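Nothing in this text is a laboratory measurement; each read-out follows from the coordinates by a stated rule. Nothing here was measured: the structure is a model prediction, and the numbers come from that model. Cβ atoms are built from the backbone, for glycine too; each structure is taken alone.
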Structure 1
Amino acid sequence: MTIRGSFFYGWVVVGVTCVVMILVYGVRHSFSVFFPPILDEFGWGRGETAVMLSLHLFFYGVAAPVVGTMTDWWHPRRILLIGVVILSSAVAMCSLATSLWHFYLIFGLFTPIGLACCGSPVINPTIANWFSKNRGLALGVAQMGGGLSFVYIIYPEFVMSIAGWRTAYVAMGVTMLIILMPLVYFFYRYHPREKGLLAYGLKELMPERSEDLAGAVRAEKLEWTLSAAMRTPQLWLMVVSQTFFWGTGCYLILAHVGKFTQDAGYSSLFSASMFALYGVSMVLGQLSAAISDWIGREVTVVIAVGLCIVGLVALLSVIDNTEPWRLYVYAICFGSGAGLQAPTIFAGAADLFYGKHFGSINGVVLAGMGIGGAFGPWVGGYLYDLSGTYQDAFILSAATFIISAVTFVFSAPRKGITRHSLPSDHRT
């Protein structure tokens, strides 16, 4: 038998996926820095303009289960590369938009299809494949890219300040294509089998004989299929939790907070710096998500929601530009809470449902974000257009966070699902 080397290639995969997430989710998260100049140029209402992000999140939610299912039977690396091409092309095409329906079509439909192909629907099952032990830590490090994408949006903001928002869209698309195509092609691997390895923590020794390896790989396989998982309340509770936390709660705030800070008298550069601080705080939260491996997924999510609500209280207290510390509190607490939650819910899903069909199950959980996202940004803009203030929208967001925590706790990943509770046709 061959002893596995001291360095595990899974950490290379984690690094690659982190970089991928920085650039691809930077497209979505840059919406708030593009939102004000687009409003200024065209004079549309905030509600109808924010629909472009609502459509983006909705179609991402529709595409996520489809792409997740594809990863179970097709070539995930090819899916990732195709997604990079679609997404980079679509974001560059946003520079050509002159009507609202152009944004609805390009940003609302094309970019989420590309993002689903090179984002979490592929990345989450990849990390679950590579790590049987310390899965919360590995997912947290990989999803640091989602937090760093908020720091990355300083790049389009800088380009925008020099050459305008249209050039900034082109720069993002070209940058993504140049960096990610070779990175994914040469270094990304979906499963440790592709490197002749087993998942981290599954087995310390690597069988030399191919028949022994095949037996070890079969030992990884669990009972879960998508149809079996969909017959459990736990899966749907996680879908609801993701719907209310990210789809409705987070993206309602993230779509409008940039314009909110400018309304309070802060500059666009200061607004972008708040996103950067939010992103750094989110990274710290994602790294801290490793605590869920020890204190439990549910406790971690409750802490995350508490931090988000503290951040929202600070945001609600902002009246003008004389006390920027309130926005610092918002960015640190809200970012840390979002960072804690993001990997923890998928680690919880893997605790319950990991197996060769986890890609499709992961996609269904991600679909919850799309369902909530179809309403969150639009509702925030609509409530502002009605009242001239974001107060009601931010209070609504706080309520959705509480709902998300309750539903995740009831999903109870700490307890697992016993074999006798499985449908009879899915027991081994």
Structure 2
Amino acid sequence: MPHPHARGADTGAGFLDRATCLHRVSHIAAETSSTQQPLAALWIGLDRLKQINQSFGHQGGDIVILQITQRLREKTGGRSEWYRMGGDEFVCLLPDTNADQARKFAAELIQVIEAPLRFGELLLHPSASIGVVVLEENEDSFMFLERADHAMSAAKRQGGGRIVVSGEEPTPGRMGILLAREELAIESQLHEALENGGLALHYQPIVSLDGHIEGVEALMRCTTGNGSIPPGKFIPVAEKTGLVTRLGEWSLLTGTGFARELANAGLRTKVAINVSRAQLISPKFSQALHAALMCSNVSPELIELELTESLFMDISAVVQDNLRAAREAGVSLAIDDFGTGYSCLANLKDIPATKLKLDRAFVIVLPHDRRAFAVVKAMTQLGRELGMTVVAEGVEEMNQLDALREAGVDAIQGYIHARPMPKETLLTWLKERNPT
């Protein structure tokens, strides 16, 4: 069974994170290579948490996770090390534990997790899928945890509530293995970028139909020694691993700082900064926002927060408080990618946003798709009735612009005016358009 003197990883506020787990595995692996003691890991994924979130909101899901993690702490005490790998996934490191012992311990954890859980008037019956892995000779920490993750996924595919030992699961397709390795590599590169200055913001202008610069949207770019990573690849990995919160805090500080630079240059242009759900569900978001505003010494009216539309399917009390605090601080709010399938009009009327950004999916088919045109026109009217400025994203061609003008949008964003550009290039671009 687990080593009785293994140091617990519980900080009191929760389990330690994925990056710490990778570092710890490397450290233990180095120690065990000389002692020949085995190292096992259990990758635990809670089953059906999505259903709980849909029924009770993410706050309800968080309460369930908290109660289950308390059970796990009580079961293991200081005999193992725990790390949180995502919203509903955890890793338990078991030094001096072989495969049979790890499998037995996993079965005990399954029983602990499956004990009925009272939630209000309901009695929930949680379950978990567990992947078991034992460190192989000369195996690196990335591959070790990748095998544990694959074993857990195999347990889920079998219906959940099961244990799969790495090597016993059906062989995954080559594409699946390559994708998992790519995600681990991207995660490593994101850590490198955060530590070594590999992140940058590029800015794309938002231009009103009369040619006035409505603002600029800050878009994150990531470059490491291995080259650039497209946002479409690193953002999903950041969301899955929890790094998106650190990226978001960096973006807030950098974006507000650039807004101050623009103001000092005589260009009082609003900077729109994307904010993730992970940031807004944190009670610390308001503190991070105020800290960024204070450190940058920028007027709050020069900052706009862009919030993805899907956030408003389920607005918890924490999210409402954070949105209210942002508005009270003087920061404006925009709803991004509107119309992509998550609209909830009942919530939309209560959101203190002043800008509605229509997703590019409606724009790229204009002017030929008259049904899309009708939808754009209706959403524009809706935004107007709610007192919002309506912006169309992804505009590339003049005939698209003409159709959007006919539909009544207020401003556009897209290659027809400018691609996202570094701040130095943007400063030149703005000065050329607004000569003094």
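When helix-only ellipticity at 222 nm (-39500 (n - 2.57) for each DSSP H run of 4 or more, over all residues; to 500) is calculated, the result is -24000; to which of the structures 1, 2 does this value belong?
Numbers: 1: -24000; 2: -15500.
The read-out was computed on structure 1.
Match the computed value 1.02 of Rg/Rh (Cα atoms, Kirkwood Rh) to one of the structures 1, 2, and report its label. Traced to structure 2.
Looking across 1, 2, the calculation of distance in nm of label points 7 Å out along Cα→Cβ at positions 181 and 229 that yields 1.7 traces back to 2.
Thinking of 1, 2, which structure, once distance in nm of label points 7 Å out along Cα→Cβ at positions 165 and 317 is computed, gives back 3.2? Structure 1 accounts for this read-out. Each of the structures 1, 2 was assessed by relative contact order in percent (Cα under 8 Å, 6 or more apart); the largest value belongs to 1.
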